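Take a look at the structures listed below.
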Structure I
Amino acid sequence: MLKRILIGAGTVVMLMLALSTLALAETKAVTMAEMEAFAERIRELASGGFTRNDPAREEADAEDGFAYQYDFGVVYGDRPAWTEETRMTALRLMDAAIPSVREIAVDWTVNRIMEAVPCDNPEMNGTREAAVLYLEGDAENGFLYGKTERDGQRINAMEYGAADPRTGRRLSLILEISGDGVSAIRMEGFAEAFSAEQAERLYAELEETAGHFEYARVPRSLDGRELEIFHEGDLWFSSLSYLTAEPRNLGENVEDLLIDNDDGTWLRRVDGDGFSAVFTCDSEGKDALLVSFTILSPNLEGPRGVRLGDLFHEDFTRFRSGEGALSEDGATEVLYGTVGKAPYGLAEYGDGSRMTLRYVTPVLGREDVELILTYEDTVLTEITLHSLEEDENNAD
């Protein structure tokens, strides 16, 4: 009896493993059929709607074809009159009420897209300019792919494509991203021939990008309790460690100034391309210890990839929040911890036009370090890291 039970249990385990393997084998990728179904829905809308322009006018003749402007977006065709024979060459959807593939719609966040289209690379490892989310198949028999185009942490587009050189077809769904949300949805490739040479070239480009791991997307969430507090590991950014940086490794084209405080202490200020760093030191500029670092260039990233020009909500969703309370006047909010005792996070909302995020982390053997992000009209205008003396930290 026991033997039969064990055999039965083993069979169940094997069946579960088989089902698990089957689930993993199922494609996560957006398919050609999904994109074709979406395109057909848009074609039906275009066929039954009224254009806001005259497609026969010269200004409607665009690179993608003749533009038919509707309330929901723009459809491009191969002729200036919409008939049953008109071939749709591209489309651009801007109406949040109309879903596309996997129900993805305008205003969706990147995180929500990633849930709708799971991938092999959720961290978006790649280069600063791009990342491959998945690549299934091969250049000879056809492949499915997902990729992102970005400027650092700022994603500009997410593209899901299907390519089949055997039939000479390639379709791509391009999600235009602004402020971490979808601003428009494009589809391309309806009327383009796709050759074996083009397939090999595109596949090689995707493979090359997929081999990079030097840059990744910073985790973010609308639920701040899912995120980590600002910690000592965040003090390493842009190939710089706040805790070990020295004047000599901040570059060659810098202005290096030794400052006498007239009280027996000295400072050494180093201004370089896009930053200003202040060190404590001795009278000869030696034994330098970084105590302040200010980012002055929009090309230089700070902790968790923050950059001048970021929007408030983009940065807010990269750090922990949701554990503290909002003050009665709504001017400040404790994001986590206890103000004055590291670690903690604090938001200062002011009059709405100027807002500040403050994150403080303890550092083993040194003063606490504070990250200050200042926003004017929701745009990040100042990024500063500095070491806190004990009386500073307890000032609140």
Structure II
Amino acid sequence: MFTVGQLKDGVSGLLQGLDLNNVTGLNKALERAARTLVQKADIPEASAKQAITLYDEVYDYAAPTNIFGGSLIDFRPQGNSRNSNDYVYKKGIEQFDRTKALLPNGYMLTFENNKGVGIVRVASPKPTARVILDNMDVTTDWTAAGSASGLAKDETVYYNSPSSLRFTLTGSDTGTLTKAINQIDIDTYEDVCIGFLAIRTPSITNLTSISVRVGSSASAYDEVSDTDGFLGAFTVDEWLLVAFDFSGATSTGTPDWNAIDYVQIRVAHTGTITNFRVGGFWLALPSPHEMIYQTAAIFLRSGALSKTITDDTDEITLNDAAYNLYEHECAVTIAEQASGGNLDGVALGYKNKLKNELYPQYISDNPSEEIRSIGSYA
């Protein structure tokens, strides 16, 4: 592969008379040219793959941090288990949300962004059906103890219709909700599953951690604790999922996963939290998948792709055809920057060559594989 140093030598040759040492923010210009390249053409080498583990009834996952916009190429199961009906549908946010539960096969995806955090929403019938320990929509058989009090059914604020459970955490302590559920045999989930608890908190300042206990009695259970949500830090006044990985659970006694009937939710806090809500607790098995997407991270160093240049020895993951485009794109980008947008005849010639010759030829030989959104547009 070519290196950044070799790229600079090539661009110097294209821009005779321009000393690249005098170009302000040279590496930034090369990075900008990489983004322009990926914007204009779908480059096979400018793609990446990221593992994503799906869970039943969990729709929001962290999007790759280096994805170029929402440029999705494919979404598929890991291994060799894909079948002919595993189509991938990319939809708008509203259409996805209305139809996510109706998908008969394959995968439906959409992209969102929340406070700078990219989210890919995925619906699929592929993951094994979850085991619902409790919908947490009625107070029946739930006991609030410790610093938790005022347990009530809430029919106006809920994660799943028709209701959630609301309670208050007082002082600085740990509040608990405990229930003896109908006994279930889920031994295949032991040491493998992820527990998901839907919560909504009016305060993150006073919220320390959340723990769950699942077992065959109050003296025989597995416990997992977490200090953030599935997608990151706890957030205020938003329903979010907290994930509990039971592969790292701490056991008390000898819990029998053939006869699970004990559930406890434990909320540790440093101050009073009024109207803390929970909206369902279930266990789900992992379903390993992978996502292929377009990226401007074409710089390779120590085996890791990056959108930014670290050193002249960084390698560029483009083959000859794409590299030729990139070299000319860098020349035009640097010339535009150095001249304040007033290109001379040479640089203007390169720009026209890219537009009229190089890009059309490359795109005809390398048609886009990006999955486009389906839906209605104004």
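Values as computed for the structure displayed
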| read-out | value |
| --- | --- |
| Entry that produces 10 once relative contact order in percent (Cα under 8 Å, 6 or more apart) is calculated, selected from I, II | I |
| Origin of the value 3.8, where distance in nm of label points 7 Å out along Cα→Cβ at positions 174 and 350 was derived from one of I, II | I |
| Of the structures I, II, the one that 3.3 was derived from, the read-out being distance in nm of label points 7 Å out along Cα→Cβ at positions 126 and 142 | II |
| If P(r) over Cα pairs in 10 Å bins from 0, in percent, for residues 150-221 alone is computed and equals 17, 39, 33, 11, 0, the structure in I, II | I |
| Given 0.90 for FRET efficiency 1/(1 + (r/R0)^6) of positions 110 and 334 (r between Cβ atoms, R0 = 41 Å, to 0.05), calculated: source structure among I, II | I |
| Mean count of other Cβ atoms within 10 Å over residues 158-165 - structure with the largest value, from I, II | I |
| If FRET efficiency 1/(1 + (r/R0)^6) of positions 78 and 302 (r between Cβ atoms, R0 = 25 Å, to 0.05) is computed and equals 0.50, the structure in I, II | II |
| Comparison of I, II - label where distance in nm of label points 7 Å out along Cα→Cβ at positions 70 and 182 is highest | II |
| Top of I, II by distance in nm of label points 7 Å out along Cα→Cβ at positions 118 and 262, largest first | I |
| Parent structure of the calculated result 14.5, given that Kirkwood radius over Cα pairs in Å, for residues 166-277 alone is the read-out and I, II the choices | II |
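Read-outs: derived from the displayed coordinates by stated rules, not from any lab. Everything quoted here is computed from the prediction, not taken from an experiment. Cβ atoms are built from the backbone, for glycine too; each structure is taken alone.
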